[in-house]
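Taken together, the values in this text are just the output of simple stated rules run on the coordinates, not laboratory data. Computed from a predicted model, the values in this text were never measured in an experiment. Cβ atoms are built from the backbone, for glycine too; each structure is taken alone.
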Structure 1
Amino acid sequence: MPGFGKMRLSESRGPQPPGAEARDTRSAGCGCNMDSVPMRTRYINVRIFRGGRFEKGTLLVEGERFAEDIPAAAVDRTVDLGGRCVVPGLVDVHVHLREPGFPHKETIATGTAAAARGGYTAVCSMPNLRPAPDAPDTLAQEIEIIRRDALVRVFPYASITLGQRGCGELVDFAALAPEVVGFSDDGRGVQSAESMERAMRQAAAVDRPIVAHCEVDDLLRGGYIHDGDYCREHGHKGISSESEWRQVERDIALAEKTGCRYHVCHVSTRESVELVRRAKARGLRVSCETAPHYLLLCDDDLQEEGRFKMNPPLRSRADRQALVEGLVDGTIEVVATDHAPHTAEEKARGLSGSAMGIVGLECAFPLLYTYLVLPGTISLERLVEAMSVNPRRIFGLGGALEPGEAADFTVLDLDAQYEIDPATFRSKGRATPFAGWPVQGRAAMTVVGGKVVYDANE
């Protein structure tokens, strides 16, 4: 299956879905030649997510797109989905696919296979690569691998600074914008307010968001877990909450000044949630994400194992509750995984010595469905909004279960019960704090451009 990497700037919709430039000559996502007759599929016995709610219906797919009507005699196959829920394909706006540069940790092929298994039809890949995508020639190296190996749609980020250093010279925003979904130095905060303001002005000029990892280096002081009770009781070095929220505060003020679209990565503190809430109340173009581990865990859950180490760290119980409340009231519009695979050896050095980062693509939906939806904390509809609808809207990716749209969708089996088992992951990464957790719900099928890229029954 051809990969997905090429995008073009659209006046009204932001980046085009990958493969858009090829539609006149081939069916993007299925490798079909337009001279051949496209496959016509009728999906029956379906609960379809439309207009914020589920309704019984039928999905018609012709080639790579949803169709309004297909004569019964022209249908090539009929698939009975057994009353399962179908949602617009899940989108993860924060993943680390590690290629080029670190294929021993993950590749485009293994990372997108993991995404497909998790129900994701699109992911946005972070720029901490080697070389960093900080110029058209280095970005082209990543895009070539995406086109060759990706199973799902991959939208790359370019870095904000040259070398993705968080300081120094800025990239050429205009040259990179047509090929990227946004600009980020994820893994590092941009330390200079002056540099961030200039970056925001240039990003605004090309209508791309700044997607910020917020971290003040001077406040880290060698820390690697949250500066809370567990840290002090076990003799570790702590990362203060202020190291995150202080930069969120600065950047929101700069976003208001510049008019830039601004998205905060992996918020973990209650102060950050409140800052974003106030910014939204003022009508600013500000959004944010959090990750499943921040919604379900806190530093009370820490163990002396590398699978509990990530950046930002697991915060306090009060922080976790504030994040849940932010998801409930819509302050936090997006749930992303920050899928960050490392080798087993890199994660085997305890809390102090292990690399920061865990994997999440293959367990995010079941975890959130089991521990937030089933207890009644949020609705299934709200979860679908956070994992599909909102990221598509905020990042201009398009996509809906409507005629003419790309046939990207996820079939959910809400009855499946099992335990999270990292040994079954398609990702090269295995480090997760959720190993052994009982869950309910999974992606039964993932379809990209009309082509099945994952089927739980195969």
Structure 2
Amino acid sequence: MKKIFTLILLLGVAFACKNPDQVGEEDSYCTGGASVTTVDDSNVETAVKNKIYRPVSGSTVLNKNHPSFNTGGRLVLIPVSFTDVPANTRVTNDVIDQAFFSSGTGSVRDYFYENSWGQFVLNKAGVSNLVPLNRTKASYATPGVPDYTRNANLYRDACQGASIDWASLDRNNDQVLTPDEVLVALIIADGGQGAYRPNNVTITHNGRTYQLRLRFVTLDCSKASDSSKQGVETFAYNYTNIWHELAHGFFGLEDLYEGGIAGTGKAGDYDIMDNNYNVVHMSIIAKMKIGWVQPKILLPAADRLPSGLKCYTFTNIETDPNALVLYHENSPDECFIIENRSKAGSARNFNVGLPTEGLAIWWLNTTTGAFRLIDASLLARNTGLRPMEYGTPSANALFKYKEADDPKIPIPLRNQNGQLVFTLRAVSPVGTTMRIEL
């Protein structure tokens, strides 16, 4: 009987040392933990949730609950040429259909389908025959602004000449087309640019006058003289720009780069709205603002007693809509959001441009909308950094287990006033499943 009791006692001690929700004494990092999707945030006030999940006041981002948000993914494409920029004859309707609307091919449709976890589907509202504009491209540039994409006459001329049934797109039959009805994109064989230009133009169609109060984008394919890019490749080489501009047009997402140079903002190479030359997903911030995901909210450990610090499990964001918001009442206008970024997690290699893999930790000011990626390499060197002091994220900005480091040393997360609001430690190695103690 004594031996049995001793065995039970030893087993109890063993189990106590190896709680799967905490870092074991023998472990270098979290090897288990509850899924972040199971966090109970029922005690978080509704007002706090609304502030975190909804775009800030005055934001141009259209949440999916906004009446003007969803065009139903309806996209009209109009190939145009200028007298000095000829059309690319390889850009046939079949090529356009495959590049933009095909499924399972790595198309433009696939990119947004994966980013939204199937909630946003790009739909073909019309593909026009080529519209030859009898002017040079430069002639559309306005005085003082040498940018032809800013001239409303460009969109008027293109739409007027397009073989599009505008009446069929006028869903309420008021002869006014608005952003909730369709997005219009011009295709120009100019070799790799793009722009987003909301505009208001008037055209006639079948004897009726239509106002097009729309968001317009210009999308470039390869030049007619570039024989190296055939078929779908006339677009595929420029997909990153196309994703970027359509994200402007469909959702109102803003450019994040600074100084006019892609990849220099506070998201760096980790968000298509910052580096529009990088094959990468939208950030969790964009996905939250649009309304595709509402991650659970975790309060500080002191508010989670008796559980205290625990290990939490993150599956890769490219496949699963799971992330975690860290919120502290001492910083009512701020929060941190954690997501697991993985190259392997993208079915169509839409994250192949990630500089590194691991846990991305974002800081968000819920009042101003300002946000930035917390750089893991900077945090390791300077534990006193405030979020507003972080520059362009480095190539090692994501958090992951490093054998040379002591993974059990707490890493502090500070608010914009420099106050310690959260600590994290015991980050697991990179993978489609990662864990961290919070």
Structure 3
Amino acid sequence: MGGLEKSSVQHPVNILSLAAHLLANDIETRIIDFEVESLTDDAFLDRVSDFGPDLVGFTCLSPTVVAANRLAGAIKSHLPETFIVAGGPHISAMPERALKEFENFDAGVFGEGEHTLLEICGRVDECKPPKLDGVAGVAHRKGSEFVIEEKRPLIGDLDTLAFPARHLLNLDLYRAGSTPGVGDTATNSTVLFTSRGCAEDCTFCASKITFSRKLRFRSAEHVLAEVKDCIENFGFDHFTIDDDTFTLNKARLTKILEGFSELRVSWDCDTRVNAVDEEMLQDMKAAGCKKVAFGIESGSERIRALIKKRTTQEQIIRAFDAAKRAGLVTQAFFIIGSHPSETLDEVKMTLKLAKRVAPDFIIVNVVTPFPGTELYEMMQAGGYMPETLDWEKFDCTHTQPSWRTEHFSSDELVRLQRWFYLRYSFSPSFMLATLRRINSLKALKYYASTAVGFFKYLLFEKRR
């Protein structure tokens, strides 16, 4: 893990939502989170065997699907009657290919999982192996054939879902904070999703594969009820709102801000530079907001147009300047090679823009063509990807990519990522701004720990 990641670790709220839906329907459920639990295969099998489940589900990102298949095989060797289901973005992007490629998965869930997983559990109760014909949102084997059932309709009213089952976690494993930049003050934080879907169509983003471009909002009342539950039952003192664009629905935002003010909680969020204004950011700060994060991706107008970002340089500068005037910590996301035609001059333009808007934290990713995205199709059509894909390479931070772009080799993409980090982090303005934020012993320990981990990652981590 890189330094920024060590300073923040999040509750797997999407998985907790699945668990809560099963628990609400009287299905006993347990969770193992490999992000925080370093289990050997034997220890994992002991945990599973102690529970003796009829069904085991894996949530699979592209870089974790290989490991999930391996663990599924271990379960089958010890508990051969256990039904194995895989879900998550990788499965949603290519359900049939995933089943063909990973033989230890008995079925795959594509799209939203709550209702689909519940229906599968019902079929498992009826007979083993379960008959999944007609279960919407499922890919499954039928003899030597692969059956892709119809797509399940999206959940229309998100307020009908139970609050994520946070009580299933060992919360002591998540004390680092839910996002960079708040760990110096917040001590016990969690993640909130207040909506699903993203109306944007960025070429590199896989969000719409699972939740579509149709935006669905939880009501302000339902969100605030979850916040109250988190305070009363878990003692959380900070909330990271992980919606793609939290500030889009202004009427709902106003109600949520009023509730946050009454509850006296701190929080942070992700949003877009064209979805905020000066007054909104001031109101957010007054309602307890500590930090706001924006995706910039590139400093080149040409590249942002090609990746369908739909933002201008003026909007980017205006949003960051307004956030700083409001007293908010800022974070920016960038991508090296976000479009295959990006040039070195355009990467330098991105660094120049980064120094102009001066975010307090940056995340610089190497372009990663996730399955199901327009970028994936573009990279394949351009001949930039190998014929045989190593899914474990699909990690935009820690692996050596097996692809290239028009102007950059795999090695050059990684070198540019590290060059960007170092040039930004060692700029006098960034170092001075960071020192100014250190106003307590706790803050000093937090930033020192973050810096040590960060530079170990930059200078010594070997790419897989």
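For which of the structures 1, 2, 3 does the calculation of distance in nm of label points 7 Å out along Cα→Cβ at positions 163 and 259 return 3.4?
Derived from the structure labelled 1.
With Cα Rg over 2.2 N^0.38 Å as the yardstick, tell me which of 1, 2, 3 scores highest.
2
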